[in-house]
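Visitor: Right after this note come the structures.
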Structure 1
Amino acid sequence: NLYRQQSFLEGAIGESVFPDFFSIEEDPFVLRGLSSSAFDNEGVQTEKRSIVSSGRLEGLFLSTYSAKKLGLASTGNAGGAHNLSVHARDHTHEFGDLLKMMDTGFLVTDLLGHGTNMVTGDYSRGASGFWVENGEIIHPVQEVTVAGNLKDMFKAIRGVGNDHLNRSSFKVGSLLIDSMTVGGD
């Protein structure tokens with residue numbers, strides 16, 4: 001919705017949106033990748049490219065229609081992104097080390113609902129997981145809400161786990177986020 005000027009990332013190209021160690025790459029040519037494709041849904045050729053480099057937003061996901069509205073070229077993303085992977089230069093950690101870095105907090109293992117406002121960046125979802133103290137899992141937590149703003153959450157990433165989840169076209173490990181609002185019993 002950038003062409004409607006309804007995105008929390010409006011005007012953010014070239015700006016620092018994530019910490020400087022954080023990068024995201026799109027690679028539509030991953031062998032047997034779930035979203036590998038030489039062309040998007042409109043027949044536009046795809047290409048390997050950087051979306052976020054050293055924290056700076058470099059790329060958008062544009063179909064022919066949205067690109068034309070913005071006066072830009074299509075990025076080959078009609079139908080969505082192609083095999084995104086997150087890289088965290090010098091900030092990739094073992095899962096247990098992320099828990100130690102957290103010290104005390106909430107380890108989210110499941111999210112419920114769809115509470116993301118892409119215009120403002122406000123984020124609020126039901127969650128369950130585990131309470132962590134002194135870097136150790138203490139007890140399960142259910143039926144709480146986690147909330148924040150995506151811009152703040154992106155900037156507050158302190159580390160990325162090397163525990164990549166490969167069930168989709170997104171390759172990312174656990175994320176350690178400095179601070180979010182947690183509500184519930």
Structure 2
Amino acid sequence: NPKGELVSKCRKLYPFLPYEKGIIAGEEICVFEIPGSGKIGMHICYDLWFPETSRALVLNGAEVILHPSLTDTCDRDVERAMVKATAAQQQCYYIDVNAGGEQGCGLSLIVGPDGEILHDANIGQEMMLVEVDFDRVRRCRERGLKGLGQPIKSFRDNSHPEIRQNEDERYLKSLGPLEIPKKE
């Protein structure tokens with residue numbers, strides 16, 4: 001938190017098996033609030049490959065997903081496409097930070113809640129400076145992605161109990177009604 005106190009711990013939900021032998025999977029998602037700003041959710045490395053995890057973070061109020069990873073695998077281009085898709089589907093900022101140097105190839109990516117790439121890092125180490133506008137997330141979720149789709153509200157308003165476990169209904173209700181966005 002702003003006082004420097006630990007507010008939550010996050011464990012990787014999906015170890016990259018069989019490569020990460022001995023890593024014990026976490027048992028719960030991690031969403032925490034920065035008072036006066038917004039909510040942050042955490043994905044760690046291979047968690048990105050499981051879309052249910054990002055949806056669970058957002059259904060519990062996450063407006064930004066932080067995604068630290070340590071990879072130099074040949075599928076980095078696929079992961080980068082997934083980062084962009086996840087940001088658009090979940091209408092949130094997605095901050096994908098991959099290590100550079102000997103164990104990671106860099107190529108980090110920051111994507112806005114409308115799927116726009118805000119920073120596209122090169123191979124290796126690089127400083128990424130982007131201002132996170134929590135109100136932009138809220139506007140995108142209220143008005144729809146590019147004034148069209150409202151996937152979070154649509155998900156809320158369609159009953160599929162088998163995939164809607166452990167969500168925070170209060171947050172979903174706070175989004176308001178699912179309506180065709182007004183042109184501005």
Structure 3
Amino acid sequence: GYNPALATRKVVARVNRSRLNFEMWQAIFEAASDMAPYVQNSMLLAIVTGQRRGDLAKMKFSDVWDGYLHVKQLKTGVKLAIPLSLRSEVMDISLAQVIKRCRDRVVSPWLLHHVTSSGKVKASDQVGENSLSVSFKLAVDSTNLSIERGKTMPTFHEQRSLSERLYEAQGINTQQLLGHSSEKMTAQYHNDRG
């Protein structure tokens with residue numbers, strides 16, 4: 001018989017989001033200096049750990065033991081133990097230093113937490129993943145970055161790709177760090193989307 005599915009074309013999704021490079025990241029990080037501390041802390045955690053937004057938001061100080069940050073990825077269920085000694089050479093900062101920076105005058109179980117109360121949010125509350133995206137976008141919008149015509153500004157998730165590219169240049173096994181099951185998935189982070 002006739003299979004109508006065979007007569008359809010496969011739609012290829014074209015990504016219009018700009019890749020984030022380190023110079024752009026630095027400008028956004030600088031712009032975030034006027035924002036709540038969690039904004040810069042989330043950016044540092046994103047680059048140094050290479051983890052997804054949801055995994056960053058749920059990180060707790062109690063996830064740190066025996067010299068590692070223990071992560072169970074929400075999307076895949078993959079369990080990772082990221083060494084606190086992991087260091088981003090280009091940023092000259094280790095995971096241990098980023099976690100130390102997340103500790104502040106507010107006692108909170110969450111690495112990324114609010115430091116002031118406002119509306120329904122109390123100081124020490126967990127920062128939600130949508131807040132990470134919105135605050136990153138606000139930081140991006142407050143820069144004077146220009147991007148290629150027809151592209152959109154990078155989103156919070158682009159930091160995962162930047163992290164992978166920076167660590168790959170350092171010779172680190174990025175497939176393992178990102179928790180990918182295949183090299184093919186990790187290789188997508190090298191695509192410049194040109």
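Visitor: When distance in nm of label points 7 Å out along Cα→Cβ at positions 151 and 175 is calculated for each of the structures 1, 2, 3, which structure yields the highest value?
Guide: Of structures 1, 2, 3, the maximum of distance in nm of label points 7 Å out along Cα→Cβ at positions 151 and 175 occurs in 3.
Visitor: Looking at structures 1, 2, 3, which one was helix-only ellipticity at 222 nm (-39500 (n - 2.57) for each DSSP H run of 4 or more, over all residues; to 500) calculated from, given that it came out as -10500?
Guide: Attributed to the structure labelled 3.
Visitor: While we're on this one: Comparing relative contact order in percent (Cα under 8 Å, 6 or more apart) across 1, 2, 3, which is largest? Write out the running numbers ahead of the final one.
Guide: Numbers: 1: 20; 2: 15; 3: 29.
When relative contact order in percent (Cα under 8 Å, 6 or more apart) is computed for each of 1, 2, 3, structure 3 gives the biggest number.
None of the figures in this text is laboratory data; all of them are computed from the coordinates on show. Keep in mind it's a predicted model, so treat the numbers as computed, not measured. Cβ atoms are built from the backbone, for glycine too; each structure is taken alone.
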